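Listed after this line are the structures, all set down as structure tokens.
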Structure P
Amino acid sequence: MSAPPPFRTSPTNPRLGEIQTNPARQADMPYAPAMRVRGGGDTLYISGATPSPLYHHHPHRPEEHEHPVRIEDQCTRVFDTLGAILAHEGLTWTDVIKVTRYLTDMRDQDGLNQVQGRYFGDWRPVSTTVCVNQLSTPGARVEVDIVAAYRPA
């Protein structure tokens, strides 16, 4: 038995197919329930990004970790960092398969969804959101990591 065709294929990566078991309701979802990756190939795993600069000192220096208060501003920093890594690798948001989002307050999820939507447009990778007690630096309210698939050569 072969798999049914995906609901939508990534416009930049024909190996990626969004799975929607109820296509009429996909507009209600900020993420895909599942993502199919066909064929072999390379995968990129991007570490969690916070509102802190990607490159900073360890141990942490407080002056490097001054975060904006608004969740939307923190999320913009996070997605700018992730986008820069994707671009470095020649990938775009529509090559992303999986997003894992960590929030210190689940009430921030709507702000996170709004900002994430600006980056992904109508592409909805698989997503998990987890509420955590705290993140790596004081004042950070969001961390996001992603998995992307390289395009076939």
Structure Q
Amino acid sequence: MLIDRVRESTPELADFLAAHLRDMESTAPSESRHALGLARLLDPDVRLFAATADGAIIGTGALAALEPAHDELKAMRTAPSLRGRGIASALLATLVGDARARGIRRISLETGSSDRFWPAHRLYAKAGFDECEPFGTYTDDPHSLFLTLPLDV
């Protein structure tokens, strides 16, 4: 598996991220879904990474700037057929390392609160994320869980 920063779209990346948005449709009402589309993920203030194996995209993750020294984790997705194999853990480690290297002092994220997101909750807890209050422009929402990770840089 290789993990590299993505700076431009490809049809495969567009399909992979469109599937992510489709997957989220059934998890909460539209106002409670906060996944970013491809165009936003390619903005200069977002650092998108893709994990590939044999040339195929198998996972994505991104860091979006919120404020100085505070990034938001976005677009974490592993190909459904490959979940449970450590891809998300490797992506998360890469993203945390990228943030530390840039002097980021905190990474926060919003994820779903339902049982469907339990594997994500475990992943983030294992990486040291703790529950927090809504951050940025988020507000309290029963469909959302907010987590944060302070970084030693």
Structure R
Amino acid sequence: MKVLFLCTANSCRSILCEALFNHLAPPGLRAYSAGSEPKGFVHPLTLKALERSGVACDGLSSKSTEAHAELQPDLVITVCDKAAGEVCPVLFGPALRAHWGLADPSEVVGSDAEIAAAFDATVARIKTRLQAFLALPFDQLDADALRAELVRIGSL
């Protein structure tokens, strides 16, 4: 199964999802990420948050959705926080789609400790969602049941 995490800038939330998914997932499941308006770099605090979590950062990069034009993902999950007024890209043909909104920790204003705490809280929320996702009995779920589970997980 190929999962594509999409966001606008592909420098923070979708990168966190890609790295954490690939860290937690068993063989046969792989995550990718992209953005509709990529910044072209991974936010440095994203990398520090992953390092604090013991997650490898090798190969992570900010890239456009066009970089995955041939990917044919099974699942596309947008992570832009709709409350912040962001427009999430929705592409990739017949892939099952879900939205797991996340506030952008890179927009937090405060002390270094407060900003690091916002990144760590985002990592923890993503881990909770990914652990719930990876625990699903995929072989027992049809598309509608999987879609319902994705909605449920997106509210965690």
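Read-outs: derived from the displayed coordinates by stated rules, not from any lab. Keep in mind that what you see is a predicted model, and the values were worked out from it rather than measured. Cβ atoms are built from the backbone, for glycine too; each structure is taken alone.
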At a computed 2.5 (distance in nm of label points 7 Å out along Cα→Cβ at positions 102 and 126), which of P, Q, R: Q
Origin of the derived value 12.4 (mean count of other Cβ atoms within 10 Å over residues 6-13; candidates P, Q, R): Q
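A value of -0.53, -0.88, -1.33 was derived for log10 I(q)/I(0) by the Debye sum over Cα atoms at q = 0.12, 0.16, 0.21 Å⁻¹; which structure in P, Q, R was it taken from?
Numbers: P: -0.53, -0.88, -1.33; Q: -0.46, -0.87, -1.64; R: -0.46, -0.84, -1.51.
Only structure P yields this read-out.
If you rank structures P, Q, R by relative contact order in percent (Cα under 8 Å, 6 or more apart), which sits at the top with the largest value?
Numbers: P: 33; Q: 20; R: 25.
Structure P gives the largest value of relative contact order in percent (Cα under 8 Å, 6 or more apart) among P, Q, R.
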